[in-house]
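Each value in this text was obtained by applying a stated rule to the coordinates, not by laboratory testing. It should be emphasised that the depicted structure is a prediction, and the values quoted were computed from it without experimental measurement. Cβ atoms are built from the backbone, for glycine too; each structure is taken alone.
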Structure P
Amino acid sequence: MSVMRLSRLFTKTARQAPNNADSLNADLLVRAGFVQQTMAGVYSYLPLGLCVLRKIEVAVREEMNALGAQELLLSALSSREAWERSGRWGTFDVLFHVPGAGDQEYALNPTHEEIVVPLVRHFVHSHRDLPFACYQIQTKFRNELRVKSGILRNREFLMKDLYSFHQDDACLERYYERVQEAYGRVFDRLGLAERTYRTFASGGSFSQYSHEYQVLLPQGEDTIYISEAAEARGRRVAINSEIYRKGETVCPVTGGMAFREACASEAANIFKLGTKFSVPFKLQYTDDGGQSHPVVMGCYGIGISRLMGIITEVFADDEGLRWPLSIAPAAVHIVPLAREVTEKAYKEAEELLARLEGRGICALFDDRLNASPGVRLADADLIGVPFRVVVSEKTLQKKKLEVKKRQVGETEWMTEKELIALCNPSPPSPLPLRQERGG
């Protein structure tokens, strides 16, 4: 999307929170026209919201491609037999069981090990076929008993899942470390690096630890324990509440035992699967001596739609959304203060719009001249594009633009050249955490 005129946008903003809004992200994303609830735990993504989702996808996809992972798209529907083979048909408590024709039963996939492992078995036979990794970005389904927190905990959601395949544990370990580095870059690109903690959690049967990526959020549903020794060394490390024991737990990175409690929301997780799925599906490779061995696996998830909700709650203020430039639906929101399209301020605003578009800068243009200036300025704050530009008789006289930096709330007079520089910056500093209402 390079330009969108608000008069042509079929969605509308709203002043009042929807009755079913159970969280800040549900309130703001619905009122700003980014999403609409279809039913409990299921949301539709509207043009502005879809633009944000796609930009989050770009950041994730580029970092996965940089790892050498190959993108694919797996089926959303799977057979009962596949889930019975893995032993999870009757034990995965949020699995949607779907009746089919005759006596057939299927599953709507909440995760894709049961699909990707049989698929890979068709192509991997020798040690020469390993290692490799593949990933997808796809809708997942979970039959959650209770859904809450807007788009943070849904029955239908968008997720990136990456699967890696290796000859041995040492090879998996090397790749696992590379994925951790890639995830750090993803959160940096999304403006969340300073709020994201690599959190140690139980690793299950095949590893001492798995890792979650928890984003600090005052109203987050998870409790983490931040290692103060690691933080003093500039490293963001925490312990999941399920494996934390006061006075007993030791930081796996520093050996320190001083922790502080914090609320957070999980945005991603990574696991070493070992041979948990390769054994039941007989995914094997032969070594140089012709001996067969089960393939060793890892899996790595990032919640795409969940990240959109987390970013909303991290950066929003009392006026509305505040998108980081990297994923905003547009860089600039132009508001001409005019009553007629023939007025000089309106014409100059349209010319500015054309020049920005010519430079590849995405912009929203508020051409709703029947709405009051107050309503239009409030809508700009609600939608949360990084730079609001007012064009008026006053700006024409000054020969400068009135630019509000939405992230910090400051308004400045600047030249068009300065505005363009803001839209093409060096990597930005992290935005301040959202202050609680009334704080």
Structure Q
Amino acid sequence: MKQSILFTKTKKDIDKEEKSLNAQLLIKAGFIDKLTAGVYTFLPMGLIVLRKIENIIREEMNKVGGQEVLMPALTPKTNWKITNRWDGFDALFKLQGMDNKEYALGATHEEVVTPLVKKFVFSYKDLPKYVYQIQTKYRNEARAKSGLLRGREFSMKDLYSFHTNQADLNDYYEKVKEAYFKIFKRLSIEDLTHYTFASGGAFSKYSHEFQTISESGEDIIHICKKCGLAYNKEIINDINECQDCGEKVEKFEIKKSIETGNIFNLGNRFSKDFKFVYVDEHGKENDIIMGCFGMGPSRIMGSIAEIKNDKNGIIWPVSVAPFQIHLIRLGEDEKVAKKADEIYNDLIKNNLEVLYDDRNESAGVKMKDSDLIGVPYRFIISEKTLAKDSLEIKKRDQEKVEFVKIAKVINFLKGELKK
């Protein structure tokens, strides 16, 4: 992508009401645009980041047997009445159609996926099944003030599992737990993310969250320093010691955090309402046991921006960065421009992701924008570097600068990306 044709631009100033760091950084760098509180447009670079996060999640969900679907966002009132959540779910956006029927915009999809899977599952031979989607959710949040961390419209991966018994769900629960940590590792936030006991709400005594440490987080967790298991502040009064290693609660570390994933044991809460049963090997009908596994790609994008930054801008991990390389041409020398074009084309031919700053802007503007956007590798070509037949290369998260011969740049970068 040539930066000269990118229709978005970086910003020096944004709305003073935008208090959250993730929104400030993402808006200034040209990744998102705010339409109204809790509602954002994903601009070209922002959409690339979001899709990369989604694809990492998708790949790991597929590995644990997930089958992807896309359910409607417009959901009928009748389904919500069956589960008694039309009046009980206070964040629903409700509307009336031309047919005078009432609908809700999907805030969650148990009311849709349960009767959907019921149409195809009848016997124990049909189970287990794992169905997921990555889709836009809508919630009428009272406090939509944290950028991508708490939106009224946001992307969500929700996986629903269907089992013959609790033991089978428990086994799958552990598989998804492991898959989640693989996702966080690929996103480069594994070291900051803790498996966390939380209150179970309406479904079970405990649910489990994945909480990522951040000073801007809305949650508070108590972390066992011995094994890393954490407890949400809502349940810590019920705990005397770590359930994993026995460490005493008074030795736990208290941190602010962002919830970046959650998993629930739904039991027969929804299958019973929809009369969703299976016939076992003895011909007896039994309730389906369900699990729910959530993870928000847009919230994760905001979380990475909150965590991976410095005073100059965002520092994207390679796995989700909008581009791998920011190629910056300095000066107006024709030889430099010609060589920069050649390098850009060579990088593209080698399937490398490049943002090429070919704009007629000062070096200061280009360098400042580069830091703000946060692409992992910065390549600079100028009269000075061309005289050495080299590029100046700097990693966004390091101060060290090195010069690499132009002929060796592609091999150098491919070697770096394998690390």
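Kindly point out which one of P, Q the value 2.6 was derived from, the read-out being distance in nm of label points 7 Å out along Cα→Cβ at positions 26 and 370.
The correct label is Q.
Quick check: 4.9 is what I get for distance in nm of label points 7 Å out along Cα→Cβ at positions 138 and 226, calculated from one of P, Q. Which structure matches?
Answer for the origin of the read-out: Q.
Comparing FRET efficiency 1/(1 + (r/R0)^6) of positions 50 and 290 (r between Cβ atoms, R0 = 35 Å, to 0.05) across P, Q, which structure shows the greatest value?
Comparing P, Q, the top value of FRET efficiency 1/(1 + (r/R0)^6) of positions 50 and 290 (r between Cβ atoms, R0 = 35 Å, to 0.05) belongs to Q.
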